[in-house]
Structure I
Amino acid sequence: MKTVLTIAGSDCSGGAGVQADIKTITAHKIYAASVITALTAQNTQKVFEVTEMSPEFVGKQLDAVFTDIYTDAIKIGMMASADIIQVIADKLTSYKPTNIVLDPVMIASSGRKLLCDEAIETLKNKLMPKVDLITPNIKEAEVLSGIQVRSTIDMIKAAEKISAYFKGNILIKGGHLMGSADDLLYSSGESIWFKGTRIGNTDRHGTGCTLSSAIACNLANNLTLKNAVRSAKSYVRGALATDTHLGQGCSPLDHSYAIVSSFEE
C-alpha cells in the first residue's frame with residue numbers, strides 16, 4: 001500500500017493542518033502517517049493559541065515513522081520554530097526519503113508572519129535544500145524572493161529569485177493575486193502555467209494544506225510533477241465546489257466529495 005507522511009500542525013476544527021492532510025491522503029486511497037509539530041486552538045475564524053511540540057519530540061515521532069513504515073512521499077506544513085525546522089532537516093538527511101513537498105506556512109491570512117526571521121533563514125538554508133517542491137502563496141513568495149508580487153510577471157520574477165538559492169521546483173499559488181487565480185510551476189528554468197478560476201467570493205479554510213497533500217499523493221503514485229500538480233488542482237476544485245456551510249468564518253473544504261460509499265446497512 002502506498003503511504004504519505006504529513007509533518008504539520010494540528011487544527012482542532014479539522015479544516016486545515018494535519019487533519020486536512022489526512023482527509024486528503026485518505027481520499028486518494030493512500031495510507032496516511034503523521035508527525036505533529038504544534039497544537040493549535042483555531043476555527044474557521046481565527047487562531048487563538050499555538051502550543052509547540054518540543055524539537056526532541058518531533059524528532060522522536062519522525063524516528064518512529066521512518067524506522068517502521070516506508071514513505072512514498074512527504075508533505076511538510078506548519079513548523080513553529082527554527083529548532084523544529086532543523087530537526088526535520090536533520091531527519092531527512094538521515095533517512096533520505098523522496099518526493100518531499102514543502103508548503104512553507106509563514107504568513108497568516110491576516111498578513112502576520114508566523115515564523116521569525118531566524119526560522120525563515122533556517123527554512124531557506126537547511127530545509128529547502130532537502131525538498132523537491134515548495135508551494136508558497138503570494139505573500140510567502142514575497143518573503144522568499146524579497147520582491148513584491150502584484151502580477152503574473154512578478155510571479156515569474158519571484159520564482160527566478162528563489163531559484164537562485166533553491167534548486168528544486170517552485171509552485172507559486174496565485175489565488176490571492178488580484179485579477180488572476182493562475183498558479184505558476186517553475187521547474188528547471190521553465191514556466192508552466194495552470195489556469196485557475198475563483199470559486200465563490202470568499203477564502204476557504206485549508207486550501208493550501210489540501211493542495212500540497214494532494215500533490216504528495218500524486219507523486220507517491222508516480223505521476224510526473226506536472227501531472228501531479230494538475231491532478232491536485234482538479235481535486236481541490238472539486239473539494240471547493242461544494243460549500244460545507246460549516247463555521248462562521250472561512251468554511252472548510254469537502255475533502256470526501258469524490259468518495260462513493262460502498263457500505264451497506
Structure II
Amino acid sequence: MIDWNPQLYLKYKDERTQPSIDLVSKIKIENPKSIIDIGCGPGNSSQALVKKWPQSKVTGMDNSPAMIEQAKKDYPDQTWLLRDAVNLDLERKYDLVFSNAVIQWIPNHNKVIPSLFSIVNKNGALAVQVPDFKTMPVNVAIEKVAASSKWSSYTDGCEELLTCHNADYYYIILSSLNAHFEMWETIYFHELESHEALIEWFRSTAMKPYLNKLPREDKKIAFENDVLEECKKSYPVQFNKKIILPFSRLFFVVYK
C-alpha cells in the first residue's frame with residue numbers, strides 16, 4: 001500500500017477543511033469531554049473540533065503513517081493515533097465520534113455506521129460527512145478511462161475501493177439506530193485555476209488507488225492525461241479561464 005501524500009492533500013487545505021467546519025457547526029452537544037476524529041488525515045479537520053471545544057480531549061486517528069507524522073509536526077500538543085478505523089477499540093467510548101470524508105474508503109456502511117455509533121457515550125453524538133463522489137463527472141471520467149482496453153489490465157477492481165451511497169441508503173441505516181438524527185446535503189462550488197488543477201485535486205484522493213496500480217511514472221502521467229481529456233468534456237472553461245468544480249457532500253449527526 002502506497003502511503004498518502006500530506007503535502008499534496010493540503011494543497012487544497014481550505015477547501016478540504018470547510019466541510020469539517022460546517023459539520024462541527026451543526027453538532028448540538030455542549031462541552032463533550034472526549035472526542036475522536038476518525039480518519040483525521042494531517043490534522044486539519046481536528047482543528048475545527050479544537051476551536052469549538054478547546055477544553056475537550058480531542059484524539060486524531062488515521063491509518064496513514066505519513067498523515068499522522070504530518071499531524072504531529074503541525075500540532076505537536078495534540079494526541080494522534082496510528083490506527084485503522086476497521087480495528088476500533090469498541091470498549092473505548094467517546095462523547096463525540098467525528099468522521100469527515102473517511103468512510104467512503106471503508107465498505108459495508110450498514111455495519112460501519114452502527115459500529116461507530118456503538119462507541120458513542122450516552123448524550124453524545126456521531127457526526128459524519130461522506131463525499132457524493134460516485135455521481136461526479138470527474139469520477140465518471142476516471143472510471144471510463146480505467147475501464148478502457150488501454151488501462152483495464154492495471155486498474156481492474158479499483159472502482160470498488162470507493163463506497164458512496166445516496167441519502168435513501170443512509171436514511172435506512174440511521175433510522176434503524178432508533179436515535180434522533182439530522183441529515184443534509186451541501187454542494188460546494190470550488191473555483192480552480194485549470195483542468196490540470198482538477199487532476200491535481202483528485203491525484204491525492206479518488207485517483208490514488210488507480211495511480212498506485214500503475215508500474216511506472218510515465219504510465220501514471222499518461223493515465224492522468226487521459227482522465228484530463230475526459231474531464232474537459234464535462235467541466236467547461238469559464239469566462240475568466242477558470243474551472244468550477246461542484247462537489248456534493250452528505251452529512252449526518254446522530255444523537256444518543
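Since every read-out is calculated from the coordinates, none of them should be taken as a lab result. The structure presented is a predicted model; accordingly, all values stated were derived computationally and were not measured. Cβ atoms are built from the backbone, for glycine too; each structure is taken alone.
Where is FRET efficiency 1/(1 + (r/R0)^6) of positions 97 and 113 (r between Cβ atoms, R0 = 25 Å, to 0.05) largest, in which of I, II? All intermediate terms of the calculation are to be shown ahead of the outcome.
On the way: I: 0.30; II: 1.00.
Once FRET efficiency 1/(1 + (r/R0)^6) of positions 97 and 113 (r between Cβ atoms, R0 = 25 Å, to 0.05) is tallied for I, II, the winner is II.
Taking distance in nm of label points 7 Å out along Cα→Cβ at positions 57 and 241 as the criterion, the largest value within structures I, II is that of II. When Kirkwood radius over Cα pairs in Å, for residues 33-176 alone is calculated, the result is 16.7; to which of the structures I, II does this value belong? Of the structures listed, the value fits II. Highest-scoring entry among I, II, by distance in nm of label points 7 Å out along Cα→Cβ at positions 41 and 233, is I. Consider the structures I, II: one of them gives 7, 32, 39, 19, 2, 0 for P(r) over Cα pairs in 10 Å bins from 0, in percent as calculated from the coordinates. Say which. So the calculation was done on I.
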